[in-house]
Structure P
Amino acid sequence: MLEISNLTVKYGNFIAVNGISFEVKDGEIFGLLGPNGAGKSSTLKSIMRLVDFQGKIKLFGRRIGVKEMNDIGYVPEEFMLIDSLTPMEFFEFIASVRRIKRDYMERLNRLIYGFGIENHVNKPIATLSMGTKQKVQIIAALMHNPPFLIMDEPLNGLDAKSTRILKEILRLNVEKNGAVLFSTHIMEIAEELCDRIAVINRGKIVAVGTIDDLRAKAKTEGTLEDIFLKLTGEEESVRGIVNALSR
């Protein structure tokens with residue numbers, strides 16, 4: 001579904017993403033994991049044309065243009081909302097920009113009630129809690145039922161019920177042969193949800209594959225957290241810090 005080839009993102013002289021390549025297949029949840037500043041969000045922003053980049057990005061075998069953008073649901077790591085609008089006004093704005101027909105309202109209402117924000121849809125977004133704002137972003141990404149979802153730390157601020165609902169929605173999407181590109185710092189969630197994972201560190205991908213593939217690469221039988229720390233070279237650092245603090 002998604003193909004990324006030799007992607008490079010620079011901010012001035014700083015190389016945030018350094019010539020990475022990977023693909024996200026139909027019917028899979030693909031995890032992109034890495035330490036803070038590793039290049040995860042820059043990669044996702046490149047797909048959405050929010051940053052300049054070099055390399056090739058294709059969705060359904062085509063360069064991403066206006067039509068392809070309408071097949072993407074995107075939840076960014078930072079809020080990209082309009083604080084002066086209410087959630088309902090924001091949803092209507094998104095529908096207008098995406099040129100979604102009015103039949104989206106039935107799905108939108110189900111999402112509003114499913115995520116429990118029905119009492120907040122007519123309040124200014126600026127007055128909402130962090131968790132409710134996150135729900136607004138998620139609903140805006142899902143309301144047009146796109147086949148490809150980009151989720152950058154989507155669980156930030158969510159309560160347990162909303163977390164479960166979102167996880168089930170992601171699974172339903174791939175069951176319908178859609179795909180999800182998922183970035184998170186919560187290793188347990190990634191291990192639970194992702195069919196394959198790419199580990200990125202300092203702008204480069206250091207490993208790609210299933211959990212078993214990553215275990216073989218890291219030469220450990222541990223959890224995804226253990227694998228991650230070993231692949232990113234942080235295992236010894238963690239051990240040293242813990243030992244120092246235990247004195």
Structure Q
Amino acid sequence: MQILMYHSISEAASPMSLSPAAFSRQMAWLRQNGWQSLTLRTAMETDRPPRRAVVLTFDDGFADAYLTAWPILREHGMTATVFLVTDQVGQVASWPEARPVAPLLDWGQIKEMASAGIEFGSHTATHLDVRTASDDEIYRELVQSKATLEEQLGEEVVSFAYPYGYFRTVLPELLREAGYRYAVLAGGYRDNRGCLDAMRLSRTPVWGRDSLFTFQAKVRGWLAYRHYTEKAAVEVRWQCKELRRRWGRGR
């Protein structure tokens with residue numbers, strides 16, 4: 001089961017933004033080739049998901065998920081899971097390194113999508129950087145975000161996406177204590193069939209630069225080799241960021 005990661009469906013000049021035309025071509029290809037989309041919760045709680053099952057996820061909750069992506073999803077008979085930064089619903093993305101800086105979904109839009117079968121999950125309350133936050137701070141945000149979503153939607157929320165894709169070994173335990181059952185990474189490139197850890201589900205990112213052929217290769221799992229180089233690359237980027245931060249403090 002492939003889980004794909006999107007952010008923004010727009011013409012914004014950002015690697016995380018995919019044009020509406022490209023997104024429409026991708027959804028058309030999925031439909032024409034027998035792929036069935038499921039929400040993350042449905043996929044994880046179905047005993048025998050379809051062989052060509054795909055989970056479409058959107059991080060951050062940009063307003064274009066409602067304005068642009070959702071009409072295309074409906075046109076092609078697809079569904080999705082959207083992860084929200086609950087303290088910023090209805091505002092403009094303002095967390096550090098927000099790309100793109102764009103309006104976020106409001107509760108009216110979220111409720112309308114939820115009533116039509118779109119799943120909503122947590123992306124923490126503030127888009128928290130879990131690498132530098134304390135365990136208590138992380139847990140508070142997990143509980144707060146889940147409670148806000150459940151109060152607004154009137155249903156249980158069980159899915160979570162790690163902000164920035166950062167992972168710490170303590171997180172699965174904190175997530176379970178807060179009442180979550182499934183959590184997705186920001187990469188991994190691996191098929192999740194037979195995955196033994198529901199708190200470390202792999203996703204394959206879809207970028208604005210991806211051609212339709214690249215998208216097809218990702219869905220079919222042809223880029224699984226990226227899993228072996230991705231972890232090292234993420235760690236190198238983090239270490240470089242930390243060195244720049246420490247160097248800046250010492251100046």
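In this comparison of P, Q, the computed figure 13.4 for mean projected area of the Cα convex hull in nm² is attributed to Q. Comparing distance in nm of label points 7 Å out along Cα→Cβ at positions 43 and 219 across structures P, Q, the highest value is found for P. For which of P, Q does relative contact order in percent (Cα under 8 Å, 6 or more apart), calculated from the coordinates, equal 27? Value 27 for relative contact order in percent (Cα under 8 Å, 6 or more apart) corresponds to P out of P, Q.
Read the figures in this text as sums done on the coordinates, not as results from a lab. Note that the structure is a prediction, hence the values are computed from the model and not measured. Cβ atoms are built from the backbone, for glycine too; each structure is taken alone.
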